[in-house]
Every structure is written in structure tokens, then in C-alpha cells.
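Trainee: Each structure below appears as C-alpha cells.
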Structure 1
Amino acid sequence: MDFEVLNFIPDNFINPQKRIFLGYLLSGFLIAFLWLYCFRKYTLINSLKLIFDKKVYFSKSSFVDYSLYVFNSLIMIIFSPILLSQIVIATFIFEFMYAQNIIEPISINYLSIFLPIIFTICFFIVDDFSKFLVHMLMHKIKFFWCFHKIHHSAEVLTPMTVFRTHPIEGVIFVLRNAISQGAVIGIFYFISSGELSLVTVLGANLFSFIFHLLGSNLRHSHISISYGKIVEKILISPAQHQIHHSVEKKHHDKNFGVTFAIWDYFFNTLVYSQSNQKIKYGLSDKENFSRNNIFKIYLFPIIECCTLIFNSIFKSFKIIYNYSLNLKPHKLNKNNKVIQNENS
């Protein structure tokens, strides 16, 4: 293996386009400190002790997060070249719109000022909704839940918990990224006649940059920050996402959103945070699952998924077989016409 590919692992910490860019982590810690010190009235020392609680960052659950980050990064390096990309989707959309002549490209002259910001907004909103939709399906469809439960098996939350995923879930989200973002790029590239650019900060989408700078990493943390009910109808707060990770049954399948809460509001899955909420994280006891064994984390979901598929196929054959037993054979006359049963 070319050792240069290993740069992909630390690249997540130095690239502003990545979730755990050091600048975002530092801003998250600063926001957490201000929340505890200024609003919750913790002392300086107690605020720092809580933020950097060694029981959280040195727990077995956290070490699984760190391990999965490294292993999954290496796996994605191997498989990412063969996965569907934004360019493929964008090119397909562009060629389709061009061939069908669905709409006329807009003259860039009078849209040169507004098009980049419109494109950036649409890109961010469509991307956020696609994350919500796929996330919801991960919970609602048993096949997907086999893999997504890995993420919910975390018993403590840290910014690295975002990487606590099965590689197959990683592939699904890579495809989501390619389809949703590629579609927006293709449409706007056609509309703008090829004159297209995002509004960026340090190479990152303007709105993604703002989202991460304002504490996106606190979603996976033990610091429960609420935005208040009014704001939480629009934006998902860290406390709301922590509710999503709750082991309590009443919190199951709630708060699927990443940035916007409006998706959850429309789908009736929105739950507001409570003051001083205490949440136990992880999976319910009925989930027969080894939470901190890397080998089983990779293998168990595949076995469970294959079992589900086999059971579904077996059940389908059983239904067909039982139905066939209830069919009565028909007699044919000399003209090959069905003779009606006298009792019918």
C-alpha cells in the first residue's frame, strides 16, 4: 500500500471540509465551555473537568469509536474508487436535461450575482434533506437497521462517534452523497450553461462551515445544549440529537434531522429537549449485540442481515406453497374448455 493514502486519516483533522476539522472541534469546545460557565453557572474548573471528562474519552465505547475511525478509513480508501460519484450523477443529469430540452439555460448575465448563493443554498438544503431521509430509512427498514445499530450501540458520545458505523452504512451514505449532491450540481450546471460555483469558506460550503463552526460536533458529546423550543422547531440542537441516541423507548425513531428540524416536524418525529435532561445512551437489552467487540461489530450485522433475507425468502415460498395447496384442479372438455365445478 502506498503510505501516502494514510494521509487520509489525519486529513479529517486539517481539512475544513471535514466534520472533525480541528477548528470545528475547538469552536465546539469553546461553545461548550461558554454554555457551562455562563449559562449553567459551573465554575471554571468544573466546566473544564466536565468537557474533558476522562471517563468519557477513555471509555471502552470511545476506544471502539477511535478504532472504527481508523479501520473504516482504510476500508473506504480501498472501495471509494469503485463507488458512484457526484461527477457521474451530475453528468447524467446534465446530458438528460440537454437531450430532453426540459428548460432553456438561463443567461448568466443577469444571474451572475445571485446564482452562486442560490446554488449554495439549494445544495445545502437538498443535502440535508437527503441525510434526514436516509437516516429515517436506516431506522425504519430492518435490513438497514442491522447496520445502523452499530452507531447507536455507543454508550457514551464523543465527536468521534460520528465514525462509529459499519462500512456498509458508509457505502450507503457515500451513494446518498453522490446522488443528492450530484443531482443538484447537474441541474445547476445546465441552468447556468457551465458557469457554476459554490460560495465557500476555506473550501467548505458556506452553510456547512457555519453549521460546523457553531458546534455540530456537540451533537455527539455529553454536553447537553438546548436551543429552546422555538428555535428547535427549525434547527436540531445538540440536546435533540442526544435524545435520538437515547435508549428509552419513547425516544426511539425521533429527531432524525442533521441541521434542520423542519423535516422531523413534517414527518411527526420531532421531540424537543428538556432542561436538565439525563439520557442513557446505547441499545435496548433486547438487541442481542456485542457493543465493544470490533470483530463482532463488523460480522454480526452481516449475519443478521443474511438471516433476515433468508427468512423473508423462506416465508415467501411458504406462502406460495400454502396457496398452491388450496388451488383445485380443473377438468377440461374435448374443446379444452374448463368444466365448471357442479358445487360452484
Structure 2
Amino acid sequence: MLRFVAALAVVFFHFAFRGHAADDLTIMHYPPLEPISRYGFLGVHLFFMISGFVILMTAGDASIKKFIASRAARLLPAFWVCCTVTFFVTLAVGGNRFTATWPQYIVNMLTLGGGFGADPIDGAYWSLGAELRFYRLVAILIIVGQIGRSERWLFVWLIGTVLVEIFPFIKLKTFLVTDYAGFFIAGAACFLIRALGLSRSRVVLLCASWALSLYHEFQLLPSFSEHFRLDLSPVVIGIVMTSFFVVLLGLALRRTPILHGSRWAWFGAVSYPLYLIHQNVGYMLFNLTDATANSDVLFWSVIAAAIAFALMVHVAVEKPLARPLRGGIVLGLDALRNWALTAQRSRMRQ
């Protein structure tokens, strides 16, 4: 359920505020939600916290090949579908505001959202880069057999992030995902609390990640204000961010039964494809209408269509493909490993 709340917050941010506020992305403007929706970008950071919780939970007893297969099967099917739909919609009705090329599309399909000089097909894909860098850190712990000692490495990550902030080193900043490290660490700390119980060190880790997260949020404010020509309230940001930590801690302590249960499963399931499909396609749908269109009907219809499409992607693509894709990737990695071992033995005999 939390993932759906996070995704919906981002949808409201883009549709009710961001697209009209800067960069001339859409003619759509929805004043009734603007005062609240301008803070919807914080939903991405809630996503990162949930990711920290879930990834550490699933990585604890996984081999590196199972971890890679699991993450690929989770991310790729929905991304490939949503990226493809966004690409062809852009070619069809993008107009002057949105453009895309075949090389750009191919790079996006291979890299989960841009790289090698190509822009993302949809700006929302930026968060996938942060997720993948977090996965890389987890994968390293699995490879070196340290995932069972993740708590100490979370402290190392936290301290390293603080040091990089004090003594900037851009390559290490990218490697450690320092701008979002506090969110991932907080989610992972909450999982440790859920799995192992409260301890002084875990409370310290959670409190320190909270402080680091707020620091990075407040660092963002000047550039946000300059770009969108308005000021955000540090108090509101502090309250919203703190509420994320409180709710996730409640989950860790099993104090939020309302958020559990199968009745919420579908909401969480559609959050990822909803996040992927909504932004540019939604803007282009808004731009197809004229100024006389009823803004209430248009706004909520596009949101409903995005949710319906996300549900279709989950049912028709993600669920059927997840298991066979995961199994196929494991078999492929096994075959690659066997080939490498055979090639190594062959060289040793020569």
C-alpha cells in the first residue's frame, strides 16, 4: 500500500504542478491540488526507503545469481512495455514538446533509462539509476559474503556518505549514491529492526539516516525554488519526511496492521508500472485537448487511465513473465559461469 501512496504522490506532483510550473511540458493546470501536490516529489524518496527495506529482506539468503535474476525479473518486463508505449506515443503525438529517436529508445531499453549520451525516454526514469546503484552495493556484499553483516556495512555507508559530503569526491559520491543514501539506509535499518528487534545501534542508524535524509532534502530547496519560482516550506518537508520514518518504523515494529493484508496487494503491484507510464504519456494526453476541456474530468480521467494501464501491465506482463524470466536468467548465468570455467581450464592446459 505504501508503494501505491508513493506512486500516487508522484503522479499528483507531475500532473497537478510540475508539468505546468516549469519547462512548458503541458498546458494542464490543476490549482485545487497544487498547494499539496508540489510536495509530491517526496514520494520518490519513500520509494527508496521501501526499496531499502525490501531489497535487504530478499537479499539475505540469496546467491548473487538469484539476486540478479530476481531484480531483473522485477524491473525489466514493466519497463520494456512502458518505455515502448511512451516511445511510440511520443513519435505519434509528442509535437514540439516531446521528441524521441530510435537510438535513444534502444539505449533506454538496454540501460533502464538513458546513458551513453542518450536522454531517458521519460524523465521519471532518473530514479532507476539510483536504484541500480543501490543494487550494486548490495550485490557487492553478497559476492564477498558480507550480506549477513549488513548492519555494520550500513554504518560504513552512512559514515562514507557524510565524509563525501564534507570532502566532495564526485566518483565516490556517485558510487555511494550519497544524495539518496539516507533513504535506502533507513529502509534497511527498519528491516533489521523487524527481523532482529530493536537495539541501540539500529536506533542510532535510523536516527542518523533520518538526519542525513533531511539534510539532503533541505539541500534541494534552493534549486527547486529557483527552477519552479516558488518556495517550499521546510517545516512541511520535515513533517512529511518524518512521517515516512514513523510509518516505516511502525511497519518494522508490526504496529500498522491496517497496511497489511492481501486487500492492499493490488495497489502495491501497480505502483511500479504506474510510475513508469504516467508522466510523459499523461502530459501528451493533456496536450491533445483544448483550453475549453473540463479540467476536473480531464485530470481524473488521465489518472484513472494510467492506473488501469498499470494494472493491465501487471496482470498481462509482469505476473506471467516474472517466474520464467527469473529462471531463464539463472540458467543463463549458470551457462556463462560454466563457459568461463571451461575457457579458464582450457587456457591452463595450454
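Trainee: Just checking, which of 1, 2 has the largest value of mean count of other Cβ atoms within 10 Å over residues 275-282? Spell out each step's value before the answer.
Mentor: Details: 1: 12.2; 2: 25.4.
Largest one: structure 2.
Trainee: Tell me which structure, out of 1, 2, gives 33, 27, 20 once semi-axes √(5λ) of the Cα gyration tensor in Å is calculated. Mind dumping the intermediate values first?
Mentor: On the way: 1: 42, 32, 21; 2: 33, 27, 20.
The correct label is 2.
Trainee: Computing helix-only ellipticity at 222 nm (-39500 (n - 2.57) for each DSSP H run of 4 or more, over all residues; to 500) gives -24500 for which of 1, 2? Present the calculation step by step, with values, prior to reporting the outcome.
Mentor: Working: 1: -17000; 2: -24500.
Only structure 2 yields this read-out.
Trainee: For distance in nm of label points 7 Å out along Cα→Cβ at positions 75 and 131, which of the structures 1, 2 scores highest? Walk me through the numbers on the way to the answer.
Mentor: On the way: 1: 2.1; 2: 0.7.
Between 1, 2, the highest calculated value is found for 1.
Trainee: A further question follows. For relative contact order in percent (Cα under 8 Å, 6 or more apart), which of 1, 2 scores largest? Each step should come with its number before you reach the end.
Mentor: On the way: 1: 21; 2: 27.
Across 1, 2, relative contact order in percent (Cα under 8 Å, 6 or more apart) peaks for 2.
Trainee: Please state which of the structures 1, 2 yields 20.6 when mean count of other Cβ atoms within 10 Å over residues 211-218 is computed from it. Walk me through the intermediate numbers first.
Mentor: On the way: 1: 20.6; 2: 17.6.
Of the structures listed, the value fits 1.
We did not get these values from a lab; they are worked out from the coordinates using the rules stated. Worth saying up front: this structure is predicted, and the values here are computed from it rather than measured. Cβ atoms are built from the backbone, for glycine too; each structure is taken alone.
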